[in-house]
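Here, each number is a calculation from the coordinates, and none is a lab measurement. Note that the structure is predicted; figures quoted are calculated from it, not measured. Cβ atoms are built from the backbone, for glycine too; each structure is taken alone.
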Structure 1
Amino acid sequence: MSINFPLLLVLAVLVSGALALLDLVLLAPRRRAAIAAYEGSVGKPDQNVVECLSKEPLLVEYGKSFFPVLAIVLVLRSFLVEPFQIPSGSMKPTLEVGDFILVNKFAYGIRLPVLDTKMIEVGEPQRGDVMVFRYPSDPNINYIKRVVGLPGDHIRYDSDKRLFVNGGPVAEQLLGKAPGILGSAVLYKEQIGDVEHLIRKETRRPAEPSHEWVVPEGHYFMMGDNRDNSNDSRYWNDPQIAGEMQGMVPDENIVGKAFAVWMSWPEPKWQNLPNFTRVGLIR
C-alpha cells in the first residue's frame with residue numbers, strides 16, 4: 001500500500017496549525033485570566049501554582065512546536081525543491097540505483113499540493129529534460145524518465161534501436177562498451193534538443209518491431225536512458241486510457257524537473273555507506 005505523503009503533510013500542518021490557533025485565541029487567554037484571578041485572591045502567589053496554571057496542554061505544546069517546522073517543509077517540498085531516491089536502473093548511466101536527487105517543483109509551473117492544480121504558469125518541459133511524474137496508470141507511484149516527445153511530436157523507435165523525432169534521427173555517437181544484464185552493453189552519447197547525455201543499449205537484447213506515436217496536446221512521451229531496461233512510454237498499456245493517450249504522460253501528472261544528485265547510497269545499503277562521489281547536475 002502506497003502512502004500519500006503530501007496529503008499526510010498537509011493534514012499535519014492543518015492539525016498543528018489549528019492547535020496553535022486554538023491556543024492563541026482561546027486557551028492562552030483563559031490561562032492568563034486564571035493566573036490573574038489567582039494572584040488577585042492571595043496575598044503572596046505561589047510560583048508553583050502560577051507555573052501550573054500557565055502550563056500549556058501537552059497536545060497544544062506539541063502542535064505549536066511542530067507547526068512552523070512542518071509549514072516550512074510543506075512550502076519547500078510543494079513549491080521549491082523535493083528530494084527523491086532512484087529505485088531502479090532505468091536511467092543508467094545518467095542516474096544509478098541509490099542516487100538521491102533534487103527536483104525543481106516550480107520549473108513547469110506552481111501547483112497546489114495534493115490537488116496538483118497548476119496555479120501559475122512558469123515554463124514547459126523541453127526535449128531532453130529529466131522529469132519526475134506520477135505514473136499514469138497509478139498516480140501514487142512516481143517515475144523518472146527523460147522527455148523525448150512534446151505535444152504534437154511524431155516519435156518513431158526503429159527495430160535497430162534508433163530514435164526518430166519528427167522524421168529526423170536523434171544524433172548519437174558510439175562511446176564504447178559497458179557491463180550489461182545480458183553480458184555487455186554499448187554506451188552512446190545522444191543529443192535531444194539542446195541536451196547532450198549518455199544512453200546505453202544491451203548488445204544481446206533482441207530487436208523489437210518499429211513503433212510510431214503522435215504525442216497528443218497536453219501530453220509528453222518519456223523514455224529511460226537505459227533503453228533496453230526501461231518501463232516507459234513505449235510499453236505502457238492501460239485499458240482504461242484512450243488509445244491515443246496510451247504511453248503518454250499528461251501535464252497534470254508532472255511533479256518537476258530533476259536537476260541534481262546530492263548523495264548516493266548504493267544497494268545493498270547494509271554493505272555500503274552513503275557517498276558524495278556522484279554529486280553534480282543532471283544532464
Structure 2
Amino acid sequence: MSFLLAHLSDAHIGPIPRPNLAELLGKRVTGYVNWLYKRAGQHDMGVLARLVADMRAQGPDHVLMTGDIVNIGLPAEIALAKDWLATLGAAQEVSFTPGNHDAYMPDVTKLVHEVFEPWTTSELPAPGFPYLRRRAGVALIGLDSGVPTAPFVASGRLGEKQLAALGALLDETRAEGLTRVVFLHHPPHVGGARLLRGLDDAAAFETVIAKHGAELVLHGHNHKPSVAYIANPKGRTPVVGVASASARPGGHYPAAAYNLYAIERAGDVLRIKLRRRELNEAGEVVEAGAEELVQPAT
C-alpha cells in the first residue's frame with residue numbers, strides 16, 4: 001500500500017470583509033483590531049496561492065486542512081473560505097476540521113459545520129465529529145477541537161463524547177488493518193501549546209492513544225513545524241504540526257509551509273516519510289527537510 005497525504009493549516013483567508021457594527025460584538029472587536037494592525041501583515045493570499053499550486057503539483061492522494069480557515073468567524077469570511085477550500089480538490093479528496101478562529105463566536109459554529117459539511121462527510125451513520133473516511137488502506141479520522149472562548153483565549157477542547165468515539169474508531173479501523181491518521185486543529189499532546197492556547201483535554205487524548213494506538217496524529221494552530229510523540233501499545237505515535245499556509249517569509253512565524261506524508265505498508269512494516277515544503281525568501285516553494293517515521297504495523 002502506498003498513499004501520499006498532504007497537510008496544510010491556518011490559512012486565515014483574508015482580507016476580512018468589512019463587518020457592520022452589529023457583527024463587531026464581544027470577541028470580534030479585539031479580533032478585528034488584531035487583524036488590521038497585526039495579522040493582515042502576516043498572512044498573504046499570494047503566498048497561500050503559490051503554496052497550494054505547489055501542493056497540487058505533487059499529486060497527493062488526499063489533502064487535510066486542519067482549521068483556522070477564517071479569522072473572526074464572519075459569515076462573509078466563511079463564504080470566501082468555502083470557495084478557497086474547493087480549490088484544493090474535490091470534496092471527497094479533501095478533509096477539513098475546524099480551529100478556534102472558525103469557532104470564534106458561539107453563533108457561527110453551526111454555520112461552519114453546515115457550510116463545510118461536504119469536506120467532513122463521514123462513512124459513519126451519524127453526522128458530526130469524529131468522522132471517518134477510508135482511503136486506500138488509510139483511515140482518516142477528523143476531530144473538532146474548535147470551541148468558542150473568551151477574548152485573548154485560543155484554547156480548544158474535544159470533550160468526553162468525541163474521545164470515547166475516537167477510541168472505538170481506532171479499535172475498529174485497527175481490526176481492519178488500516179493505517180490510522182487522526183487530525184485536528186490544536187496540538188493534542190501535553191505541553192503542545194502556550195498557556196490559554198492548548199487543548200484543554202490533551203491528557204485525556206494521550207490516554208486514548210496510549211490505550212488504542214494510532215499511526216499518525218496531525219495538527220496546526222501553532223504556526224510552526226513540530227514533531228512530538230505519544231506512547232502507544234506498540235511503540236510511539238508521531239504527532240506532527242505544520243506552519244501556517246499563508247505566513248509571509250521573514251515574519252513573526254516561520255514561513256508558509258505544508259507537509260507531505262508518503263505512507264507505505266509492506267507486510268508487518270509501516271513506513272511514513274515526512275517531507276516539508278516551504279516558501280523561501282525568493283518566493284519559491286522548496287524542499288525544507290525530510291524525516292522518516294518508522295514504527296511497527298498495528
Here distance in nm of label points 7 Å out along Cα→Cβ at positions 15 and 191 has been calculated and equals 5.4, so which of 1, 2 was it run on?
1
One of 1, 2 was used to compute mean projected area of the Cα convex hull in nm², and the answer was 13.8. Which one was it?
2
With distance in nm of label points 7 Å out along Cα→Cβ at positions 39 and 215 computed per structure, which member of 1, 2 shows the largest figure?
1
Out of 1, 2, which structure matches 52, 17, 11 when semi-axes √(5λ) of the Cα gyration tensor in Å, for residues 23-142 alone is calculated?
1
Can you say which of 1, 2 returns 2.6 when distance in nm of label points 7 Å out along Cα→Cβ at positions 47 and 199 is computed?
2
